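The numbers here are math on the coordinates, done by the rules we state, and not lab data. What you are looking at is a predicted structure, and each value in this text was computed from that prediction instead of being measured. Cβ atoms are built from the backbone, for glycine too; each structure is taken alone.
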Structure I
Amino acid sequence: MRLKDKVAIVTGAASGFGRGIAELFAAEGARIVIADLNAAGAAGVAKSIGANAIALTVDVTKRASVEAMIASAVSAFGGLDILVNNAGYTHKNQSLMTVTEDEFDRIYAVNVKAIYLATLAAVPEMEKRGGGVIINTASTAGVRPRPGLTWYNGSKGAAVILTKSMAVELAPKNIRVNAINPVIGETGMIEQFMGMPDTPENRAKFLGGIPLGRFSTPRDIANAALFLAGPASSFITGVALEVDGGRCI
């Protein structure tokens, strides 16, 4: 039980990487807040986990919603030890000239502003516990960008830099901050990233750039998050861990 009695919030936890992280954290003894805009999906995940999980409907781009999320975690479980900023948004793979302003604003609100809002609300609670862990889900797109996802790439580059700067500034408070950089994965956003239907032929075009020859899975990302959240990584902060089958080499 590597996370026994730890209290963790995972945003975007109704599906995909977030669900995988939440389920593995719970299996390792953590009490989990399943936070997502998808209320029904979040409730389903919490029910499947059991008594050590609660579901919250959260808009990570709104200060009041984020503050309520943190307060609910503290009320339900007595504090906060781990925050996983996993909720993400992207535009469809396309020319940088055709992404709308509304899409751009939403990408930066979910992928960047949400980290800011959650940090402001979570850090004071982590200080009360003597420290904590923040994990940001960034992307290989933030370090090895490719055409077609330019504005999304930039938001994930911001997440990587924020992670490193946060790590330095929060280290005196014993709060470690790390990021995970997944390669394209088997989640609900796969067709957005591909910019084309999810067919075996189209998958092959993307798999050719991943030396280990497969997409990332929720379990891959959850295993990385567990390591970064647990005691085995107690001297690791400011790292953006590439979980990418070698794509960034």
Structure II
Amino acid sequence: MKTTNPVFNREIETQVLDGAPMTVSGAVNKTFALLFCALIPAAAAWYQAMLGYTDKVNIIMTAGLIIGAVCAFVIIFKNNLAPYLAPVYAFAEGAFLGGLSAAIEKIYPGIAVQAVGATFVVLFVMLALYRMKLIRATEKLRSVILAATFAIMLVYLGSFIASFFGVQIPFVYGGGIIGIAFSVIVVIVAALNLILDFDVIEKCAAGMLPKYYEWYTAFGLMLTLVWLYMEILRLIAILRSNE
């Protein structure tokens, strides 16, 4: 069950240790629970930003980013802690994304609603395509998505390192045709990662893994959704800047 998602790339057991096994519906319910956990702090950070408390929002965003990253790393390596840390991750990530979205909203009014709407549209479209078996998580597709995702991450890493030397990679954060094309490709790759996530959730359920894997797989899906939302937000910002 190789995927580009670090959560689902961990070694996974193939039997139930004790109690009831995880189910697909359980993982879906946990995913909605995590989205709700992210919504509350996102709304709070947004409200503070709209009131003009920029310093407070920056602190909230920084704390959310750090706490979310720490929780993510712990969950990836200690998946049995997912029921306890996944909601914390979602809460922290919501605070970060709420502040970030509000900051961009001030530049491009209405962009947050557009990005949220587009993210859920992509999610349900990819789920429909997966359920109708129009896109299947074949080994060939896995390999292509894996290569594309790692290539994107290397570009982002290279851009991050280059920024310390005052160098920017134009097509990563710039506008123009090349910048838009790159952003569209990244959004497509992020969306295709959802297919792999759906497939892993089904296989984990079929393998009758422990109940806490509902939280673990929901957390993995949440990681992809966060990435997808941020990429869609960036793409819309680039398109709006070229108007």
Task: distance in nm of label points 7 Å out along Cα→Cβ at positions 33 and 233 derived as 2.0 - corresponding label from I, II - done: I
Task: Identity of the structure behind 20 (criterion: relative contact order in percent (Cα under 8 Å, 6 or more apart), calculated), options I, II - done: I
Open item on the list: Given a value of 40, 24, 11 for Cα extents along the principal axes in Å, for residues 25-88 alone, calculated from one of I, II, which structure does it belong to?
Closed with: II
Task: When volume of the Cα convex hull per residue in Å³ is computed for each of I, II, the largest belongs to - done: II
Open item on the list: To test your reading of the models, identify which of I, II gives -13500 for helix-only ellipticity at 222 nm (-39500 (n - 2.57) for each DSSP H run of 4 or more, over all residues; to 500) when calculated.
Closed with: I
Open item on the list: Between I, II, which one scores greatest on mean projected area of the Cα convex hull in nm², for residues 81-216 alone?
Closed with: II
